[in-house]
Structure I
Amino acid sequence: MKLPKPEAGDFWGGLAAMLVALPSAIAFGVTIYSPLGASYAAQGALAGILGVTALGLIAPVLGGTNRLITAPCAPAAAVLAAFALESMHNGGDLPTVILMLSVLGLMAGLLQIFFGTVRLGRLIEYMPYPVVSGYLSGVGLYIIAGQVPKFLGAPKEMHFWESLASPAAWQWQGMVVGAVTIAVMLGAPRITKLVPAAILGLLAGVLAYFGLGLADPALLTLEGNKFVVGSLGGGGSFTDAMAGRWYAMGGIGLEQIKLVAVPALTLAVLLSIDTLKTCVVLDALTRSRHKSNRELIGQGIGNVASAVIGGIPGAGTMGATLVNISSGAVSRYSGVFEGVLALVAFLVLGAMISWVPVAALAAILMVIGVRMIDRHSFQFLKQRSTILDFAVIAAVVTTALTVSLIAASGVGIVLAIFLFVREQIGGAVVRHKVGCNETFSKRVRTHEEMEILVARGGCGVVIELQGSLFFGTTNQLYTALEPELKTRDYVILDMRRVQSVDVTAAHLLEQVRDMMADKNGFLIYSHLPTNLPSGQDMKQYFDQIGLAPHKSAARVFDELDEALEWVEGRILKDSICELGEQEALALSEIELFKGRKAETLAALEQSMEKRSSKAGDKIFKRGDTGDELFLIRKGAVRIMLPISEKQSHHLGTFGQGSFFGEMAFLDGDARSADAVAFSDTELYVLSRKTFDAVAEEHKKLALGLMEGLASVLASRLRYTNAELRVLES
């Protein structure tokens, strides 16, 4: 994909982002390599710079998200530092541990490429908030705990609690430098936002250090000075070190790969979440849309490149990205400029980086760690409904601090599954329940038929289901169905809001079907989804597992209205009042004219047109002019509202003895919908012109017809109102 032309804002955005990312990257690198010994702090700083450079040059081009800045980040520092510390405690030799750090970053990058290739980008975004919050808070606390000894100037073998308990080991010079750095970093945004707070804090720390050096000349000596990063080394020695590191790759075996597998997976997931979380915020700020899977592939390739040249891995970072946006960046070039400028800064200012105080870097990371802690999570303690979410956060944080970040990732995954199952079990699977004597199909019935359905429709029930039907909700589903199975002959399950059905739930539905069969009843499914978010076709799934075999006590209908119409037909048939008998009705048999004098009806019938339509014929269409009233002698007619050329909405079905077209008959306006013969149909057609002529001679008949129309329409409205009240309850 061709990159757009860079604009001036891209350069300034890249420069500002570099000024934010570079100090943090140096601090992260020092943190990762410090467990290896004080002499490796400079190598860690160099790894941070190389990480900024590699990620900046590669990830923006291949990832494709405009304005996103990719750089070494806190989760990477925490996981890699924990791995280095554990490896050293287990007796690992320095060259192997350094090599394994690169292998870990390499594997994490390859896993990110895999995530993007198999399209897991969207899935990672859906990691539950409590798990992400707990892990990031744990990482923040872990970073703080790791930096406190450096801030105090304690020996590297001292850990957090040990360093706090040993005031004699504290170095006041480092504490002063760190305190100045923190004070300036926190206070700078109140004075100016033109220069990033991290840069001002770092400059203040450096100046404070050299100020102390005026009183203590020993601080101005680079060789053996434990207060500063130290010499980064020449190009030749670095090249030799890299060559030696990758020659040693031949000694890596299966055991070493197993050793880094879990940390690499943890790191890949964390970097992916960090990146995609930043992308979501970026989308909201810039009204754009990122491509999750492409971004993961770009980030993965960037991390592979960083590992190859000895840099540390990273992710799309929030702070640098926001600075980039506010500085006027508009494209991916800003990220490329950030990488180039980081390399330039290293080449030009390499000697100065050697004099960066370790305490200043520790102070910057402590501020970053504090900001990573999700203090808003304490709000979850105020509501009983969210106490469990806070417990999940606390469990992940506790595991991260007491066991390891790697173990916390395992706990997080387990708790993510637990949260999902809890959410699914906690939600009601029954959304609504209503009897077939309270809700009706769109088929328009006569007054007598409606009375029968109201009186006897209680033998059927419509149950609207929702959510996931799986092993965790099966008991809830059966509890909801059990009382209906004892009293109903027809149980309609509206499945339109169901997200998934597993084998356990399918087995339960099979048992329910057999229970209905034992009492000669029916289990009816309507609106089985064919395109669920999971990709499942539920209708096909039901066919495959035999939930609705032919000639069984189960039925499947595409629409709820079709299911209701089928049940109503059986109820009316059992009452010997089924609609649609074989013989066409005479005018006197139509409800609208019952009780009228035979000679009057004979005169009216002579003036009416008799018309026949085959199934599928369009009797009239929307927009047609006409003033005819249609009375159905035989068959059924559907009224459809066209939505597009290929799609229509079913408004209602009119059967034998009913009428339609009354709106144009009454007001003379154009037809508002289509009328289509649902079956072979025979009709009486009465135009308004003919009716007006008949009304001159038979005023009583005309008045009775109008009263009949009003009465039937009022009755339909009453049933509709009653149905709406039931649906709202």
Structure II
Amino acid sequence: MKYLISLVLTFVLFTESKAQLVSIATARTYATGTSVTIRGIVSNGSEFGGSLRYIQDGTAGIALYSGSLSSILRGDSIEAIGTIAPYQNLMEIAVTSFSVITSGNVIHPPVILTIPTAYLEQYEGQLVQINAVNFTSTGTFNANATTFITDGSNNGDVRLNSGYSGNLLSTIVPTSTVGIVGIMGQFMSTYQLQPRDLTDIIQVGNPPVLTTILQQTNILTNGFTVGFTTQNPGNTIIQYGLTNALGSEIISAALTTNHSINLTGLTPATLYYVKGITISSGGDTSTSYIQIMGTQSLSSQSITCYFNRPTDSSFASSPSNYAHYLNAISADTLKAYINRANSTIDIAIYNIDDANGIITALNQAAVSGVSVRVLCDDGVSATTYNSFVGAIQKVKSPPNNLPYGIMHNKFLIIDANSSNPNEPIVWTGSMNFTNDQVNVDAQNIIIFQDQTMAKGFTLEFNEMFIGNKFGPDKTDNTPHEYVLQGKRVEQYFSPSDGLNTKIKNSILTANTSVHFILFSFTRTEQAYPIADNYQSHPNYFAQGILEDTASSTSVYNALVAEMTVSNLKINQFSWLMHHKYAIIDADDQFSDPQVITGSCNWSGAGFTRNDENDVIVHDINIANQYLQEFAKRFNDAGGVVMVGINNEINISHFEFVAFPNPASEKLILNYFSEKPANTSVRLIDMDGKIVAQYENGLSAGNHSIEINTSSLSSGLYFINVKSGSFNSTEKISIIK
């Protein structure tokens, strides 16, 4: 009898602890924190991430959230127990337990609505279908990004969340009229239609359907290859020209899903407007949007990296690949580049001051006849903004007001359209042009001498400066692929170009290592790939430095379990770790070593609201130079730097590097001597006169000397270095 009473009490307690089963429509009326039990059929699988599922029961729909839901599939009938826990106005149940009743069920069909009737609270959490709409956005579908649809009179948001991993990712946004199915979500006051996969885009007829944007490969000075893929077979048509009117066309009649056409007879360093078209055997057509692609330039195509804090040359792959440390001369180097401009200077910069004479140099250039245009963020002080001379054209970005963020770019373009291909320059990196940023905070600078890149950056500059389009209003209208000295360089602007997805995809190419330093890193969509690489590559490791954990808690937690605290450091110095770079497979020449760097923090604002610029450089030498910078920062933070498959980096004999070139006030010479040797350095003018001289006795190892050039006249000089049997001379330009 006691056993029976105990069993009855246990049953009563169990039934009282489990909330009564209610319909989803009823659950949606409950207050936050109320315990509920609901049943329904799940509308999505892992497309929206492992933790988020939507469920319907015929009365309504609702979101379920729990890390335990990762195994739940579309079509599963489940019973879920949890509490009402809205997130940013999206009605959710925080699931504490669930059970699968049956699997493989037919999901509830979408409700067919129009834009004005669909984006309402009553349909939140449900599958919705809207017919006969056009996308106003171009480009590709990207995680953590919104595109927009219209019926001609009304507009609606289409959203892939930050955890999205379905097959819509990186596919082309349709350019023709379509129907669209998705789950209606909400973020704050905005309703968002969330398609799950490619089948949720309903095509008219049976067109081939482009699944990728146009891909540019085999870039030469006189042509390149254009390719794309489709779901169904069609022919291949490429239209191209110097404007968006196009004008030229090449057709391949063969029906295929892998399309490729070579464009030949083009002009070096020229931007072409390109469109892809494919027609099925039944006459249905799919088209791409117009993309811009450039031919290879006739420039030197050099890539130069500078760092404003000391580097560790013991990690150099060779003496000729020392990282360039600008010892308190970042501003001088910038001014030297400004002074070399002959026709144009365009600057997009978040913040700037004249503490180091940078504005003075720009004013002098403008007065001398150079066309100078300055684009800066609205937050730049009135005093600074008014200090530009009248000859300078200047524009501020709109105020920081959602959905717009800030004009956070950091790039300078010099002589983009010069008749001399060796004059155009693109300067970018993490550094703002203010005193603390130039002289105190840790920064990286990367400079490209390439006319095609300069023209590409100018397109982006003009979209903001002339077109008055900023942040989410911009379109994907610049080239993304360049070839410099045989090396691939990618270029993306945010938020129009899907930079978050590009960075994620680059991280996923890592086979041996990722090293990173990030001022702001708040997006787990980039953190999880860094951690997940541990599971797919047995010899892989990652090391990094974050500026702080206060704004990066979720990222830190996502990383530290795999990386450990020994390999994930927090900046402890008074100055800012202002870098925004990652190095992938730094010393693995067989695994596409690359560097991601630029102005963009890995944050929601950086990817979706701000104006930003980033480059991805596929070059083992550039990766090694950034590794030298990382090594010094990481060692200073108390870490022990690891490299991948080449744990010993060998340096032999004697080599040197002199920079900046051109120089202005100072010239820095870094050299390495494997064995003790007498070393002499001479700076010689065009008449053969020694204007500066340095002698060093028997000494091996790394050395750095500074030559004062402030009293020298502008012109061409020679620097001669002798050490033992080594004797080499290089040209040096000095510009005042």
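Of structures I, II, which gives 1.21 when Cα Rg over 2.2 N^0.38 Å, for residues 430-573 alone is computed from the coordinates?
Structure of origin is II.
Suppose you compute mean count of other Cβ atoms within 10 Å over residues 110-117 for every structure in I, II: which one lands on 15.5?
Computing mean count of other Cβ atoms within 10 Å over residues 110-117 on every structure in I, II gives 15.5 only for II.
Say we calculate mean count of other Cβ atoms within 10 Å over residues 302-309 for every structure; which of I, II gives the highest result?
Comparing I, II by mean count of other Cβ atoms within 10 Å over residues 302-309, the maximum is at I.
Work out mean count of other Cβ atoms within 10 Å over residues 158-165 for each of structures I, II, then name the structure with the largest result.
Values: I: 14.6; II: 20.4.
Going through I, II one by one, mean count of other Cβ atoms within 10 Å over residues 158-165 is largest in II.
Give the label, chosen from I, II, of the structure having the highest value of FRET efficiency 1/(1 + (r/R0)^6) of positions 254 and 414 (r between Cβ atoms, R0 = 35 Å, to 0.05). Please list the in-between numbers first.
Working: I: 0.85; II: 0.20.
Largest one: structure I.
Please compute relative contact order in percent (Cα under 8 Å, 6 or more apart) for structures I, II and give me the label with the greatest value.
For this comparison of relative contact order in percent (Cα under 8 Å, 6 or more apart), the top structure is I.
To which of I, II does the computed value 28.4 (Kirkwood radius over Cα pairs in Å) belong? Walk me through the intermediate numbers first.
Values: I: 31.5; II: 28.4.
For Kirkwood radius over Cα pairs in Å, the value 28.4 is produced by structure II.
Out of I, II, which one gives -5000 for helix-only ellipticity at 222 nm (-39500 (n - 2.57) for each DSSP H run of 4 or more, over all residues; to 500) as computed from the coordinates?
II
Laboratory data are not the source of any read-out in this text; all were calculated from the coordinates shown. Keep in mind that what you see is a predicted model, and the values were worked out from it rather than measured. Cβ atoms are built from the backbone, for glycine too; each structure is taken alone.
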